[in-house]
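Just below sit the structures, each encoded as structure tokens.
Throughout, read-outs are computed from the coordinates displayed, never taken from laboratory work. As the structure is a prediction and not an experimental result, all values here were calculated from the model. Cβ atoms are built from the backbone, for glycine too; each structure is taken alone.
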Structure P
Amino acid sequence: MNFVAAHSQLSVGAHQASRTEKDLLRFITCGSVDDGKSSLIGRMLWDSKLIFDDQRLQLERDSKAFGRSPEGDIDFSLLVDGLSAEREQGITIDVAYRFFQTDKRKFIVADTPGHEQYTRNMATGASGADLAVILVDARNGILPQTQRHATIVHLMGIRHVVLAVNKMDLMDWWEECFSVIEDDFIAFAENLGIEHVECIPVSALTGANISTRCKAMPWYHGPTLIEHLDSVDIDCTIAGEFRLPIQWVNRPNSDFRGFSGTVAGGNVAVGDRINILPSSKEARVARIVTYGGDLLTATAGSAVTVVLDREVDVSRGDIFVAADDHSLEVTDQLQAHLVWVGEEALIPGRQYLVRMGANMASGKITSIKYKIDVGSQVHAATKTLELNDVGVATLSLDRRLAFDSYAANRVTGSFILIDRYSNATIAAGMIDHGLRRATNVVWHEMAVNKDVRAALKTQKPACLWFTGLSGAGKSTIANLVDKRLTAENYHTYTLDGDNIRHGLNSDLGFTETDRVENIRRIAEVAKLMVDAGLIVLVCAISPYRKDRNMARGYFEDGEFIEIFVDTPLDECEARDPKGLYQKARQGQIPNFTGISAPYESPSSPELCLNGIRPVADLVEQVFGCITEQVKFGR
């Protein structure tokens, strides 16, 4: 389950709970490894009398079978840890959603993992919660993972936090131990800006201060955990302006056309004038259709189908707002907080998929403004974000989308980043605001365009992208291809990677981040040259597939021809025309491709050249590819 989908997961339980008079509270448990999150939830389920006799007997058998309670005590965490890997290792891996109720309230609780490796799952659980219970082991106090989870909880907009200081029985119910942890966390929470914090000393094993008071801690005068959850005042309605993100264009027959989604804020009534974004078209609400019949008014959280009074072009991903509401931003550039959960580091300039509600767009991180130290909350300059880092970055999309700030609306102000190749979720994003420059800068269509310039040159423009190891022969082959094209009166230009590093890219090194930016700049220049009607030859090692595919995305179909000069490493070293391999072997050149940095061979290039064959043959092979694919012949 991803960050965006968590809201819909929890809405099922919300719908069921709404059928009774009891209100619903959604909360998560989080904290570091072995702080007792699953045990705490198991204890609450047990105390709420939601365990049947056969479940109790099975729980007793499992507690012994997994060796987690050799003395015969019940291991309450087994009520929550459903995966076999979780039971065997004694850890939580995935988010486990459980439902229970008291006399006053119904609850959906998400038990989230404590391991750094599964921070993405913790962010998923937090994205739909109203309150967070952060556990700490009384023996260990506040840990870095505790601070990371508190930071994420704050970023996700959760305003109510309970600090449950667990395993107080192992500290002999020591008041000073609790007081030190309480003071440390309250100071940290105030620095973060968390509004409401309640600290409670508990023992999940004995049940102390979970649903019943602990006589061993007479010094504690606050509520038990259940008492607090029962009484905490959380406005679960989604306030703010009217928002209806369209999930589905509902057209069961030619006589009906409606637009389905869940109201994400405010309310709407029949007869209201609405604005459809990003197209900015207006219409009136003719009907509000639900499974149980038509409504006159729909409020936040209602799943509805809206019928308009006239035919308007509406697509999945559009957002309905009030006609006089201008607070929703529409732009292709924005600033956001990111929780990076990808195994590979964030590299500015790389292309990712951006899932924003029902919209899927292509986008890239254009810059990282800073990384947040989860312990001190200090903002540190950085060029990348690693696994579990939290930072602020600017994002550029390939098309304009409508959105709110996350502070205004958690549904329309959130997104996830997805790796284009593995399809894995790699970041959760909370939008701060759009970038003003995006609305001030408009693309100006020129009368003299690429087609006109290409016709004047009587050629079809293209980018021939030569990639391969240093010494593979890229520049040599490209140079001879360029000479032959020029001799036949074609208009060309060669962009050599080394030459460009003397000027345009002289400020870049050879780290992965700088290599990505190097290729981005070369691709941008090549795109301009193709727009000028030229045949541009690019000679660049370009070691990463993602970056070569990013470069391909700058061009129209058929304009980008990837030419892989496949020369074995030992042959490249034997040639070593610049003496670079020898220096790299001696450790004098760090991050050298093929030695101390990887080269990812193209998976499906338009042309693969055997680099040990005679150069003349390779030039002829390139020309054959050019003639066949781009049809340069006049």
Structure Q
Amino acid sequence: MTSRLHRNNTWLRGLCFLLVLTATPLLAQISFNDFSDVSGLALNGAAAQATNGSGQKVLRLTTDGPINSQNGTAWFQVQQQSVSKGFTSVFTFQITHNPDNGPGPADGISFVIQNSSGDGFGTAALGASGSGIGYGAPDQGQVGVPIPNSLAVELDTYQNGDYDPNANHIAIQSCGTDPNTQNHDATCPSGNPSNLGIVSDLGGITLADGAVHTLVVEYDPPVGDSTGILRVFLDNFGAPILTANTDLSALLSLTNNDTAWVGFGGATGGFVENNDILTWTFTPADAQTQIAQDLTPGTQQPTDTNYVYGSYNHKLQYTGANSGDNVVVTAIPVDQQTFHDQRLSGTPFTNAQCVVYEGTGGLCVLFRVTCTNQAGSDCTSLNYDLFNNFNTDQIINGACVLKAPINTNTWQNIIIDFTQTRNDPGSHSGSKGFSDFVLAQNCTAAPNINITSPANGATYLVGQTIPTNFTCAPDPQAPLVTVTSCTGTLNGHPVVNNGNYTFTAADLGSGSMTVSATDSVMNSDIRNASFTVTQGAMVSLSPTSIDFGNVPFLGLPWQNLKVSNVGGSTLKISKVSIVPGHSDWDDFLYLSFCGSSLAPGKSCYITVFFFADDLGQRTATLTLTDNAPDSPQQVPLKGNVVKRR
């Protein structure tokens, strides 16, 4: 997952794509893009296939009049694999009411997990009408039998009695293995409360307003010392609208490898409404899920193809596809430690960990992507970007998207950028050709900051002008990552890189340059360079180099070098020397008239002699070692010996 996370409400966009994709479950994913075929469902009571006002085939649990006290349920006819290991259920629903059909709306929809057995239960289970919303107990005058060994997420559109807070709320109800109840204040036979969680303020959303809404139910089981958690998202998905700590394995009696029936309930009482389910996917956490889609050929503008797996997705953005290009994406849940040991250990990314997604039961997801077309090509020339989005409470550092040829560990980091939010964090990455892809962390290093001036540990004189130079570079192992911010401050004041900063008397003492950098995957770093500003000694040399020019053979010219202390304290001179270059030890000589110290504002002279006893160009360097911050100072010496005429 190159990776730019757009804050794009994954499910809202993704569910639009669900209308055109074909999903092939490798284990037990349920996928209804519409309900034109309901042969996989067991329909009870009022539940039936219907056509809504938009001409779409829907699952209608109850009908908006004229019959009161309806109850309907619909169960997927295959018990789902290991619901206790985690799952994500996503469905769109629409609740409508026409006043011409009598009073309404009421009473709502429920999403139900149940493992009831016996006559009238299992796929025949039909909870109560009215307030029972297809899963609970009948009030006086209502029909149906409460479903035991069940958990229901109810979307309630009518206020019944004192236990309902209003006519627009969502609740999670269960009495464990005992018959369920819609009474939020009830105590179960076990002594536990029936209500596991309730929210009465839906943030301005009205369930029965006739609009199409999306509900996501996401479950992660206990891991280690943590408790299991059930999350409910409604429409905006910015954060769960309702959460409940629960362990389905302990709450319900699950059989056949911890399986259960999953489906929907709906009900009306004296008030009526259409309770319609428009689309539905149910993705067990440990199920490999394969989705195949044809790409749109010949597009010149970036085109999206979205592969939605419950609460996470894998989106391609491409141009220039060929006719018949078909991309198959297989989402493979994988244990974090197992993936590290089998795929990352011993590679350059051995310190990385794949990222755990919510709704996967604590697992990572590997995306295996293949592409073929009618001509047998593998689409290796297709350029595309990848976008992956998911839910997590985890803070992800050093994000990367790793790509490798299928079933190999030749990983490369193709991430471009990353965004971290509680909902819909995501990555954007660039690729060519199809492979294995995984989002990981601790594999993109923070920007490298290099401060060259002011130098760390340097001493400068007050009033001296020095340049401010620093650089920020991204991780070289992440070639598509960029530095998005590289800023510096000098003693708390912003500075312009490669500009000049003049120190004044007010700057005496210690100072620091601080540089901060951030890259496109949200890594950041800070570096400091500390220095000292003083009124100490400072050397000025004149001239800064000595060139004797052409000197006749055996000549002995000389020049004076003026040494001035332009600083504010005594200059301590410890050594004067000449370092030969292209010369002998006797080519350049000096006579110093400078003592061991030089007061502020004073000058002295060093006389440099050039003994022209060797023909040709001769070079050396005079060095002055002292207590000035730029010690030792160096003066290049040069002379050219020529024959006498």
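Summary table
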item: Value 16.9, calculated as mean count of other Cβ atoms within 10 Å over residues 221-228, assigned to which of P, Q; result: P
item: helix-only ellipticity at 222 nm (-39500 (n - 2.57) for each DSSP H run of 4 or more, over all residues; to 500) from the coordinates reads -8000; which among P, Q; result: P
item: For percent of Cα pairs over 40 Å apart computed as 44, the structure of P, Q it came from; result: P
item: FRET efficiency 1/(1 + (r/R0)^6) of positions 269 and 317 (r between Cβ atoms, R0 = 25 Å, to 0.05) - highest-scoring structure of P, Q; result: P
item: Ranking P, Q by Cα Rg over 2.2 N^0.38 Å, for residues 101-300 alone, the structure that comes out highest; result: P
